[in-house]
1. Here Rg and Dmax of the Cα atoms in Å, for residues 186-401 alone was calculated and came to 22.8, 73; which of the structures 1, 2 was it taken from?
2. Identify the structure, out of 1, 2, from whose coordinates Rg/Rh (Cα atoms, Kirkwood Rh) was calculated to give 1.05.
Structure 1
Amino acid sequence: MLRIYSSLSRTKEIFQPIEPGKVRMYVCGMTVYDFCHLGHARMLVSFDVIQRWLRTMGYQVSYVRNITDIDDKIIRRAVERNVRMQDVTSFYIDAMHADEKALGVQSPDLEPRATQHVGDMLGIIKLLEDKGLAYQGEDGDVNYAVRQFEGYGKLSGKTLDDLRAGERVAVSAGKRDPLDFVLWKSAKPEEPAESKWESPYGLGRPGWHIECSAMSNALLGMPLDIHGGGPDLKFPHHENEIAQSEGAFGGEMASVWMHCGPLMVDADKMSKSLGNFRTIRQTITNGVADDQASYQANPREAEMLRFFIVRNHYRSMQNYVPENLFDAQQALDRLYQTLANISPTKYEGIDWDSDFAKRFRDAMNDDFNTAGAVAVLFDMANQANREKSPELTAQMKALGGVLGLLQTDPQQYLRSATRYVKDAVQPNTQLSDEQIEALIAQRQSAKENRDFATADLIRDQLKNQGVELEDKAGGLTQWRRA
């Protein structure tokens, strides 16, 4: 029985989809004006694991994750570069997709863009206006009247009294109350023509919050089974979504609200506004590839980053420091080394009646406790190493696949270079796979001729170049990069 922690009730609840056997899940996605950073990676991977597990448990999942492709930041970036907004958004959407692919993040079933649903947004604004929950100010903006919605603050736990600090801030000419937020922004003369739409309120563009209310309702309907996003979206974005959607349509917007935990850097949340962010591609390549055609992620480092995220519970606060990446790489390497040493039998499906699989399932059914599920994988590796059991490594690989892990050929994985191993020798010139194989062949020939001094010299040479050898029965030598 699956239990999920709801940010709304602040408790774990037994998950009961509105329509038996089907799950409608909406997750707030990216504003595409820059490369995705590691905080985004955590959100992407966390909800990827969640939808994978729901499908594993037999649910028919409709997973929608939106793209915000109209925003102040996008407009500024386009003006700075003297290009169209679409040029900016298309480039960073492609970059996001490349990062997702590298991290093993499966594509959502639908990926709507805000600019495709402006009509739906205007329809909701009209409903809110008719109900006295929206008004057009003197400056042309259309605002939501927060104090007219009785349930405002129920998700974040903030009351209107808590929010009164905002009253000390100067109120724009168009707002009746400093707590009110924008639904429709009146066009400014200096803004590009492509950022403006015709509306009953004049030329303008939608505010940020109204986008997700419109797209989720248009594609999935209300109420949603699950609405999710990053930790910084609970307030004000999701709080405002609730006010808009429930104000317009009545009823609940979503049965379960889910938020992953923050990724921290020196006690501060990783964010672009703080300037302490590191992009996904900086972490899994040797640099930032502005040219998508030349972008190539390091598969070993990419899976390490996914493992780094998955080994922690999605709601926990996770700390980004290089030492934690080193540790994640070494831990993942141990699992792959087990698969390399004990080749799994042919996959015939997960044996859910086995003790390990039951423990894995119990962990995942306890609010998607991936930390507990990963611990099961290490227990399986330990037993497989003791018993030399290919059946057990086959099950380990299959369960790892549920988390999006352990699907690369072990030898290929271990031969990939990585920067994330403590005290690893960093060679001045990295040997190619072909050079390594040639040296191993020379070493084998030396051993056959009982020239053990030369064989040892080659082993030491390879070790100094960050290549470790393991001699197997029958004269076979396996190698891996440290």
Structure 2
Amino acid sequence: MVPADQGGGLMRIDLLTEPVDGLDETLAAVDAFDRTLLGGLLRPQPAQSAGLTALADAVAASPLAARVAEAAEKAAAGAASEDHFLALAAARTALLGAAHDALAERADEATGRTRTGTPAPAAAGEQTPNLLAAARSWLCDLARTGWQGLDHDVVAGSAQVVSAMLPHLALRRLATLLDGFAAELAASCPGASLERVPVRRWADLWARGMLLTVPGAAGAPATDTVTGRLLPLGVDVQEHATAAQAQVHAVLEPADGSAPRLVRASVSVPKPDTVIGAGVWQLLRPHLALLAAAGEGRSMDLTDMPVTAEGDLIWQEERARAGQSADPFATARVALPTALAPSAAPLDRHPVRLAHPVFLEGYGTEQDGDTVAFTLAGHRLAVDTDRVPAAGPLTPQAVAASTACIGLLRWDAGQYVLQPLAVETTVRKKTVAVHAGAWAGGTTDKAGVKAEKAATDAVAVLRERAGRLLRT
């Protein structure tokens, strides 16, 4: 909720709780197809044929209709070729893209936000048809085998393909996806013994991989340049055992006086599994000065900084310099309501990609342990406290005690949820801001200092060992 006298209005949570027309049916068709990949499509059973038919029926009114109907028929007979699997992957992606568009439109309606047009297609990159064909062949083998038929021999088929792709910059995106996918599958072998299969996730990775094997699909996005003042809103941190990513969400005020726009800047780094919590900032900080600005509550002045149509800044340190103090909550109250939101690229249209920066205040809270929800005007919005990173001072307790919140509106488990990036809360009768990325530029907090010291020691030991190995 943004005060009306500051150019804002109410965020209509009621719209976020109402059903979206056709969404359930669309996701049901996707789920039906995903289940066909459980047992594999080498010798399909009647239930798998029904799932293929459901997918074909769901796109019957689209330009894909004829090709998908043929692909479903061939797959149901166990005679699908690579082109048929590609058509099935395209149909599944189109359905999830339609679901993404409907959910994004509903979120825009609830927040009163205007969105830019669809980005131009990516520029065609280096053409390596043989490597793309090899990757597609492996993915088709996976579809025929199915998740329950996984074994190490099938999964190992990706190794040579990934190794051959990595030297080619244009194929790095697909190679990284295949490498991570194969590692996940290898850790789950044999498939016959799996108690729980991540059906949607593996089907997502499979379909995305299939489409990225189409020449030109993984080309570099078209870019423009922007000059103006960058006002950080918050930092989203994602941490895994061997990698970490920080993504700064911000409002850009162009120097030419045009409408402000929502942008993002990201940095990803590999990490040892011994570096956790606040220690990840040591790995991320040297690659993105914007993290320090976001942690210290400062703006940055950009000059001809490259940006994609999807709102991703291609960060170049020499094109940015530290600006004046900029309170993220002032930015959220004044600039965020009128900022234009970018549209997703065609292949990135998926409900899981929804991450709309929003600002709420004047809400009530419900708490049950670490489960928190905001209530406004009699409507309830779930808060995803599981996404609150350990690398900062923000906690579920601070969120539950908050009076205002900057967050990302997402879609998860069949409902809109809010991922907090920062909150305002009252401590000793004073309003205090608590940010998930508050330690990005360094901290004097005891827990943060302890974690940073542990990370320094761990990284120093690893570097010494690596140096010893290189010398031998």
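1. Working: 1: 22.8, 73; 2: 19.4, 60.
It traces back to 1.
2. On the way: 1: 1.05; 2: 0.98.
Structure of origin is 1.
Laboratory data are not the source of any read-out in this text; all were calculated from the coordinates shown. Everything numeric in this text was worked out from a predicted model, so none of it was measured.
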